[in-house]
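Derivation of every value follows stated rules applied to the coordinates shown; laboratory data play no part. Note that this is a predicted model, so its numbers are computed, not measured. Cβ atoms are built from the backbone, for glycine too; each structure is taken alone.
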Structure I
Amino acid sequence: MLQRYLNGELHYSSYVIYPYDDDITIRWVTDILVPKVERTLQKPQMFIKGRDDLGGETFIDEIVRGIMLSQTAIWIICPEFFQDKYCKMSANFAFHQLGSKNNLLVILENRFERYSVPKHFANMMHPNVGVARVRYTDNEEGLSLFWAKLDKFLPAWSSINTN
């Protein structure tokens with residue numbers, strides 16, 4: 001496995017980071033985000049915890065492997081994101097691996113409030129460091145813009161190794 005990502009092979013369009021104990025976000029990822037991206041927009045598969053992890057890996061190994069095999073990372077910012085150990089570790093590693101390549105997207109969930117972001121993460125999420133941001137909304141016009149921005153951000157099949 002190490003040799004694959006040392007060779008630069010990518011297998012996922014994006015590593016998706018979100019708290020796994022937040023039922024609202026889990027349902028949004030599995031019922032809305034994944035089907036829309038992988039079926040409707042026809043983008044390469046995203047790395048989703050519980051679906052794409054190998055099992056038996058340590059917490060850290062799963063994060064490293066998933067991010068190293070992904071071209072981009074998506075942080076789904078919801079109220080629970082900054083209290084979740086997995087989110088904080090994954091987001092930090094993704095920022096250091098992908099941030100300088102402008103391959104990070106922050107999705108601000110509609111329950112998110114700006115004041116809840118710790119300073120460390122606020123600095124990493126700032127547009128001046130090359131991190132794209134988009135807010136998920138329930139209104140029709142906003143949704144159209146959200147999916148268009150996500151479509152533009154995610155890589156095409158030609159940049160992903162499907163072997």
Structure II
Amino acid sequence: MRNLYGGLVGTKVVVITIQREDIERRDLEQALASLNRLIDSREALEASNGTISLMVSGYDNDPRELHLIPEVRAFFQELDEQFPFWFHVCTRIEHSLRMIFAMLADLEPVALDDPPGAIGYQFSNDDLNDFVGQRMIAMRALHATHKFDVDESERIADLVISYFSNVAGA
């Protein structure tokens with residue numbers, strides 16, 4: 001079957017759900033086990049390219065956005081230290097990469113005019129550039145380790161840059 005999304009999404013999408021209990025215990029084991037299987041060989045890299053959508057479960061009744069919950073931010077910061085390969089595994093069409101960035105960035109609240117009283121969050125372009133640059137280095141090192149196709153690696157890099165260009169321009 002032909003992939004209509006041209007590398008934005010893999011041939012399948014797998015949802016990895018991170019449970020509130022794991023976040024509160026700071027238990028990275030299950031998430032890391034699921035994620036590391038996706039990158040442990042060239043074949044795994046080929047199969048996992050753009051296939052992951054991340055979800056966080058258990059905070060539906062919390063009125064805060066996930067990136068404002070300290071234990072969620074701390075969990076993702078620790079997870080990212082051990083698994084910085086998001087650009088390879090995450091889809092490049094939905095929320096996952098934005099969510100990870102929001103968990104790691106220094107976001108500043110700003111008042112919005114519409115609707116009155118609404119709060120938005122801004123980040124510096126330096127934070128975005130650092131986030132993209134560091135994870136791009138990690139992805140390219142991973143690809144080199146497993147002798148992943150160089151042209152495909154560059155195509156993924158271009159898609160990620162395009163994805164985050166849209167974030168910065170939004």
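Some values worked out for this structure:
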{"read-out": "For helix-only ellipticity at 222 nm (-39500 (n - 2.57) for each DSSP H run of 4 or more, over all residues; to 500) computed as -9500, the structure of I, II it came from", "value": "I"}
{"read-out": "With relative contact order in percent (Cα under 8 Å, 6 or more apart) derived as 28, matching label from I, II", "value": "I"}
{"read-out": "Which of I, II yields 2.5 [distance in nm of label points 7 Å out along Cα→Cβ at positions 32 and 64, calculated]", "value": "II"}
{"read-out": "For Cα Rg over 2.2 N^0.38 Å computed as 1.06, the structure of I, II it came from", "value": "II"}
{"read-out": "Entry that produces -0.52 once log10 I(q)/I(0) by the Debye sum over Cα atoms at q = 0.13 Å⁻¹, for residues 40-119 alone is calculated, selected from I, II", "value": "II"}
